[in-house]
Structure P
Amino acid sequence: MTAPEVGTSVVHRRYVPFSDAHYAGNLVDGAYSMKLFGDVATELCIRTDGDEGLLASYSDVQFHAPVRAGDVLEITCTLTRVGTRSRGLDLSVHVVARGEPTVERPGAARPFDEPLLATSATATVVVPPPAG
């Protein structure tokens, strides 16, 4: 555990399985990104405060581009504010690779040269007061 410091980041990578496709075109719903935000925020709180923390609010959630089954996502959480018990977070989901299946190559996929911003948000988490 490290002391909570502005600029601390945690990054997760995740493959989006086809079982999570919810709409035509193998789209997944926006709640998928929100779930990933919860996971990465939890790890950040564990690393900085030794506790999973509680997500208190989201603000400025933006869906910039679709997330599809077969995507590889990079989810980032960066600590932007440290209060006595609250923490401000910047969150993002980037698509770093996408499945592009064809009849000849059903497993075809390609990495992106530049990650594609899919979802962004700011959030506030609350952690217990320091022991002592």
Structure Q
Amino acid sequence: MLLAIHLKRDSWQPDTPLRPWLYAVTRYKVIDAFRRRGSRVHLPIHDFAEIMADSRTDDPTAARDLGVLLARIDARSAGIVRAMGIEGDSADDVAARLGMTDSAVRVALHRAMKKLSAIGLGTRE
């Protein structure tokens, strides 16, 4: 695990929190290890229904991270992502508000998500 962190150290941005980055590196290493093993664990969910009750709290950094990412794309694309991805509006509703067709809104959403993905991964668009 330390070797993985060492090899990925150039992907950490000093102005961002360290713990989420460490968790992400660790998570993907664990997932890779399970994939290499090729085994899956199947447990009946009804045995864990009480334990798995939704007691989570929202991640306080998620809203900040989302705001930072959305600020890096154009305003129309950010508005479409907010409307459809966060608020749950339909493509028809967003299209009517923006004077676009619903298919154009879907294409714009796809392109915006692709931009956000490239920004989040630190790659060029």
Comparing structures P, Q by relative contact order in percent (Cα under 8 Å, 6 or more apart), which one has the largest value?
-> P
Computing Kirkwood radius over Cα pairs in Å gives 15.6 for which of P, Q?
-> P
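One of P, Q was used to calculate Cα Rg over 2.2 N^0.38 Å, for residues 25-64 alone, giving 1.39; which?
Of the options listed, only P reproduces it.
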Tell me which of P, Q gives -18000 when you compute helix-only ellipticity at 222 nm (-39500 (n - 2.57) for each DSSP H run of 4 or more, over all residues; to 500).
-> Q
For distance in nm of label points 7 Å out along Cα→Cβ at positions 9 and 73 computed as 3.3, the structure of P, Q it came from | Q
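Readers should treat all values here as calculations from the given coordinates under stated rules, not as data from a laboratory. All of these numbers come straight from a predicted model, not from anything done at the bench. Cβ atoms are built from the backbone, for glycine too; each structure is taken alone.
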